[in-house]
Structure P
Amino acid sequence: MVQRLIRVWEFLTYSLWVSPLLFALGGAAFAVGIMAAPQDILRDMFPSLLPGFNEIQAVRGLLETLLATLVTLTTFALSITMVVLTLAAGSLGPRMIRNFMGDNKTQNALGTFVGSILFLITSLMLMGEKPETAPVPHLAVTVGIALFVISVFVLILFVHHLGRSIVADEVIQRVGKNLEETIQSASNTLTDPIKAAEKAQTTLPDPQDIPRDQAICVASSGYVQGVDYEKICEIAKQTDTRISLVIRAGQHVLIGDIVGRIVPLNDDISKQAQDNIEQCHADILEAIMIGSHRTAMLDVEFALRQLVEVALRALSPGINDPFTAIAAIYRLGDALPHAMQFRYPVGIWRDDNDEVRLHALMSDFGGMLGAAYDQIRQSATAKPDVLLPMAEILESLMRLAHTEHQREVLRTHARMIANAAERDIPEENDRKTVLRAANRVLHHQEPAHR
């Protein structure tokens, strides 16, 4: 259930229309409340603050002018947003667009414009029913003027924010922060199952070795957006089975692929037992969320690949911006220590009776490091200025590694960097500099414990 709520929350968070819609509803409701307020009493209470209008027609004319101007401001703001999204897609990658669309400042700025417009429209609609001799809505016009002034300053701040948000370093820092939050959220949920599996040295079956009568086969194609592990554990308890999942969030599956195994915990082969397994199979498929795209909140490696995409674009011949690539590499280095909490590629879940009900494939540090490093290294084999910071980060990670397996993963990547330097860097001094950095990783020794 939590996984589904996270997916819905991510959809709403990264939708550009949600905040403006709420502002619009708020603006319309605010206008209704303002128009229903006793205008004469407020006029007597704040004579110096409320503008002096003797005719309702003058108020209508002013509000219509403000409305037309606000519509123009909103159109201008949307045009700027489209330009920024186009530039971001071209220079930083199309997957960066979701980060701009999910930016709270952008959503709230557009919401301010839309809410002000709805306030003015609703006020004019309510005034349309009033005769010329009706009391002048001094409060409504005062609020309309105030919202217009606020919108003008919001537009200035909005342009300033968009100008900064397209700078590569700002994008890298924002995506890196989201990555760290994703890793920490996943760690809070999965640390205990991973530690339990590491202690038990749990392994998963090979999909090719799973019998067809025990196989879990997906009914649709797409990306695994998330898995509701708690629900699957409850399903296994209700049907007295043990379930193994050989897929995780982020993997792509085709219809009919084997993604897991259902094993009864007793020898009952009755029709009722077979019906339980079939029902278990159907319920498990509901707990595995499959969609047309990956989700950053539930898929750690996808969040990593957003930074990787920035680096790859920067290294492409058409852009050739190694400084942006180096900034992305260092930001990956800041986030990777958090990934070391994923020490084992399997997690296990137990029921209330301490019976193991679920084994599931997990992202581990080795997979995350590969997602972060492999494509960048392959695109920068002849660039010592990019390979050198990659090796330096590996050296720093060696001091933070939790297990010997993690240290061996780091050494493997250091060897690949050294091989790339030996093969593709023609300048001897550059090659030796990269090799020295890689060798420091390969010959790293743990300090002796006193």
Structure Q
Amino acid sequence: MKIIFTSILLLNTFLNVAYCQCTDFYIKTPKGTNVKACTDGNHDPAIVAMTDQQTRAYAIQVIEGGNDSYNCHAYAWHVSEGGNNVWLNNMYTETKNVDNYWNDGSYIQVASQPASMAHVKVFYGSTTSENDHTAVTTTDPNVFISKMGCGVLCSHLKTNSPYDDLGPKKYFVRYVEVSGEMQLCNSNTVTYSTLSFINCTYNWTFDESKLNYISGQGSNNFKIAPKNPLVPGLAWVKLSLTVNSPINKTWEVTTNVWVGAPPVITSISGPSSVSVNQPASFTAQLLSFDSSPDSYFWTTSPSSGVTIYPDGRYASISFTNSNTYQVVAKAHNSCGWSDYALTYVTVSGGYYLAISPNPATTEATVELISTSTEKNMEETEWDLEVYDAIQSMKTKTQKIKGNKQTISTSGWKYGVYIVRAIVGKDIISEKLVVKQ
């Protein structure tokens, strides 16, 4: 008789029985419906200690030891979603209490356990009977997380818990999601899928100007194909999922998809004229970034004497010769390359800096060099500034005559400094490395 009594006692403890009406207060479902809650399960400390010891036998990993501050339903529906510790009963006068989480549309029932999806709520038993339980899935389809009554919170095999004989499990998800390709590169059929939901109607719509319907209307797998993948552009696929009576709610999910290679770069922004040896910044402007470009190609025509430092849709380009150049760019995604876009830049004779020695220790000579043979550097007046890595000015000399100026670097910290020469409206920059 003692063994039978202990088994009955443990069973009731596992199944969250708190023999009192739960009338302390209400918490809310995500949709704002009241759910009756208690501050605790009203279990004797000896029962809590015994249940802690017994439930550890089911655990793969114990997340938290046994306690009476929250139970399985509270953990799954409230605590694991960021709520405070409460106790949620679902028996006797509390039957259909937990049902509010799905009856008001906060969660939607799916036909089976979604593969490798975490945070799915798993309801065992019936909300009209005394015995029920809620667990939470993990990314391992064979492992659930449960708060076992006033026992431990733990991960466990989904086939190994005190609740395995409560009947079929029901699975509930919080959101409706659609999976499928985001870029369509050819005329092949593409499938957009969602979970198999219970008691619902699937209605799919799509951009008929760019996509053709293949099959799947009214199901959770919808198939389309691009009309012409050689004509790039943004398209869309939309699912309207209606959960029928008694919930009668509709969820809408729109997926934007790009057909074909990136669009032509609409323009390349940057200066229309620069001086020789002065870096110029250019930016490729795309019609739409929905095409998800993954790289860019930059070049110039002519290309001789040109240095390009590409950085995605940005490029820093310097020219060593006077000429008119085409700056050219194109974009790439998983479907291929866009057409070229170009702009023109006129490079005229100007100035550049030569620093010696570089790296420097105690001093360095900065030479301002003109690319034009017509300019007399002895008559050119210019200013010189040097900045450290945090843009603090180290030295400044104004109204320099001649093309050379010596600066003292004695006592400067090791690092890279920016030397700037200001000649009228032109600003010429060069890097100086100081070593001590």
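Each value in this text was obtained by applying a stated rule to the coordinates, not by laboratory testing. Since the model is a prediction, treat every value here as computed from it, not as a measurement.
Given a value of -2000 for helix-only ellipticity at 222 nm (-39500 (n - 2.57) for each DSSP H run of 4 or more, over all residues; to 500), calculated from one of P, Q, which structure does it belong to? Label of the source structure: Q. Each of P, Q could give Kirkwood radius over Cα pairs in Å, but the derived value 26.2 comes from P. Each of P, Q could give log10 I(q)/I(0) by the Debye sum over Cα atoms at q = 0.11 Å⁻¹, for residues 30-213 alone, but the derived value -0.54 comes from Q. Look at relative contact order in percent (Cα under 8 Å, 6 or more apart) for each of P, Q: the largest one is in P.
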